[in-house]
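*Asks:* The following blocks contain the structures, represented as structure tokens.
Bear in mind these aren't lab numbers, they're just calculated from the coordinates by the rules spelled out. The shown structure was predicted, so the numbers you read here are calculated from the model rather than taken from an experiment. Cβ atoms are built from the backbone, for glycine too; each structure is taken alone.
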Structure P
Amino acid sequence: MILMYEVELYKDLDQNPIDLKRELMQKYRLLDITPEETGPVADMVYVSYPLYLQNYVIGEVVSWQVHNALQDTFGENYMHNPKVGQYLIDNLYIDGTLINWQERLKIVTGKELDLDGYLTHFGM
């Protein structure tokens, strides 16, 4: 919801931010809140780091996807398998930034960013 608030806020800077937050709370959380219940709508993060919060969402999906791929490759207890570290070095880290993160994700997991899988996994 916070991510969508930021995106929608930048689409029309003349709109009322309290009304927008109330509208998004209804849409995404199915909550009817009063203007007093919206909490703070002004935050330095929107000015200092515009559209930065999306990185946290993408990071969560990447983490989930890599952990799933490791489990598929090495089994349920992959976190205790000493081969996992070398696998990550060879397939994820070795080329550093020579390969963009989307390509590296595809190399390790066999898929592009799997947002549908992430949402399905968490029942959304």
Structure Q
Amino acid sequence: MIQTTHGKAYSAFMAIIQIRNMVKGMDALHAFHLKNMLKESVDFMGEEEVRLVNEAGGVITESGQVLIPDKEKQRTYIAERKKLDEMPCEIQTEPIRIRIDRCPEVTAEQIEMLDGFVIFEEEESDGDK
């Protein structure tokens, strides 16, 4: 079980989407499984964000931008959205393992976003076996 926050789960979900074309074989299968496990948290955050925007009298544009005309309600929304990001959650799986040598295009930012969700491993050398 992965203990995390909804904000970190959302970031990991986005990073998995970014790297999904880089991983192959079992690494891809593990990434697919992790993405599906993160989806519940992502869906919850989406529903809660819509609720917060509606309570603030705002709208979400087609591009995903949140517009709240009233400055006080906007400040309240930002504070509530931060609480949502920091809300603890459990992801019903263990961290997955991905061989970093099989996806050299992965960036430091993606690795950071996946910290706690993915263990990036190097190829074993003959001395490590």
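*Asks:* Can you spot which of P, Q the value 5.7 was calculated from, given it is distance in nm of label points 7 Å out along Cα→Cβ at positions 13 and 77? Each step should come with its number before you reach the end.
*Replies:* Numbers: P: 5.7; Q: 1.9.
For distance in nm of label points 7 Å out along Cα→Cβ at positions 13 and 77, the value 5.7 is produced by structure P.
*Asks:* Let me ask another. A value of 12, 36, 27, 17, 6, 2, 0 was derived for P(r) over Cα pairs in 10 Å bins from 0, in percent; which structure in P, Q was it taken from? Working shown, then result.
*Replies:* Numbers: P: 11, 31, 26, 19, 13, 1; Q: 12, 36, 27, 17, 6, 2, 0.
Here the read-out was taken from Q.
*Asks:* Which one of P, Q has distance in nm of label points 7 Å out along Cα→Cβ at positions 21 and 53, as calculated from the coordinates, equal to 1.0?
*Replies:* P
*Asks:* Quick check: 1.00 is what I get for FRET efficiency 1/(1 + (r/R0)^6) of positions 5 and 85 (r between Cβ atoms, R0 = 41 Å, to 0.05), calculated from one of P, Q. Which structure matches?
*Replies:* The structure behind it is Q.
*Asks:* While we're looking at this one, here's another question. If we compute relative contact order in percent (Cα under 8 Å, 6 or more apart) for structures P, Q, which one ends up with the highest value?
*Replies:* Q
*Asks:* For which of P, Q does mean count of other Cβ atoms within 10 Å over residues 61-68, calculated from the coordinates, equal 16.1?
*Replies:* Numbers: P: 16.1; Q: 10.0.
Among P, Q, the structure yielding 16.1 for mean count of other Cβ atoms within 10 Å over residues 61-68 is P.
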